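Visitor: As structure tokens, here come the structures.
What follows draws every value from the coordinates through simple rules; no lab data is involved. In this text the structure is predicted, and so the values were computed from the model without any measurement. Cβ atoms are built from the backbone, for glycine too; each structure is taken alone.
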Structure I
């Protein structure tokens, strides 16, 4: 869309302030809708396993934000990390909400980077291919295969990260 706007809107008719207000309003609706869909009865039925998973997830996310993020992100590392943490601890809307808290006027490149990353992330992880395959794989082959695939994917990403860091 930006390419089309830059190429064909010679009079600059698109108001970026209005676009940001529309984005913020849409985000508000998205967050309210996400919170409204939580069913308390389902949470209460599996509270202990849920709390164990939540604690492990929080520890992993704190490690990622405090240790990995400063090494991975060159600019606006905290803003980028907080958006990723919010997404990994909830949904994309949570990440965007936390990003808006720490960078309300989108002064850092974090929002744009997050949006660009989502183009590759969402088809596979965010309700896409992996999300639809993981549960049936667990049912058919057990959790070991899914854990192995997830660990393998993480190793591939870490190797890629190391290769990019070695390049400079």
Structure II
């Protein structure tokens, strides 16, 4: 095997020497002779960070919104949006009950469930597949009119935000239009 030569003085040096014995110049080691390893480019890290980070952030924000917003909405119902929604639902239910009575010789159904069951022609008196619930996730209450009643209209109501009958927040088909 050939001995390497000093790049400064061209003297022969032993292969394991770190410096030239003649001039003292430092010799290149085998590790230094290898080319430097290529690093992953910075722009590629940026692209990966944005490409993976943005969709992940959107998913996290979506999950947070799904968990937080439903809990905050009741606090922002200052203008009575829920009460207006309940009034509209009750009006729709009363209209469906009246239409049912017209088609059934003046007889009202015993429950609201009849309004969402399709008849032999596939017609539903309420367009939804189930009876709607009030904005506070409670069922609407219903009493059909009785022959001896002073009010010939059906009675539909919601117990309101507190869910207790007789509270000041109840929404009632007999009193809501007065």
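Visitor: I have 2.62 for Cα Rg over 2.2 N^0.38 Å, calculated from one of the structures I, II. Which structure is it?
Guide: Traced to structure II.
Visitor: Let me ask you something else. Work out which structure the value 2.7 belongs to, where distance in nm of label points 7 Å out along Cα→Cβ at positions 5 and 69 was derived from one of I, II.
Guide: On the way: I: 2.7; II: 7.8.
That value comes from structure I.
Visitor: Something else now. Comparing structures I, II by distance in nm of label points 7 Å out along Cα→Cβ at positions 45 and 93, which one has the largest value?
Guide: Details: I: 2.3; II: 6.2.
Once distance in nm of label points 7 Å out along Cα→Cβ at positions 45 and 93 is worked out for each structure, II has the highest.
Visitor: When you work out distance in nm of label points 7 Å out along Cα→Cβ at positions 13 and 61 for each of the structures I, II, which one comes out largest? Present the calculation step by step, with values, prior to reporting the outcome.
Guide: Details: I: 4.3; II: 6.0.
Max of distance in nm of label points 7 Å out along Cα→Cβ at positions 13 and 61: II.
Visitor: If you work out FRET efficiency 1/(1 + (r/R0)^6) of positions 37 and 141 (r between Cβ atoms, R0 = 30 Å, to 0.05) for I, II, which one comes out largest?
Guide: Going through I, II one by one, FRET efficiency 1/(1 + (r/R0)^6) of positions 37 and 141 (r between Cβ atoms, R0 = 30 Å, to 0.05) peaks for structure I.
Visitor: helix-only ellipticity at 222 nm (-39500 (n - 2.57) for each DSSP H run of 4 or more, over all residues; to 500) computed as -24500: which structure among I, II?
Guide: I
Visitor: Can you say which of I, II returns 2.2 when distance in nm of label points 7 Å out along Cα→Cβ at positions 53 and 85 is computed?
Guide: Derived from I, not from the others.
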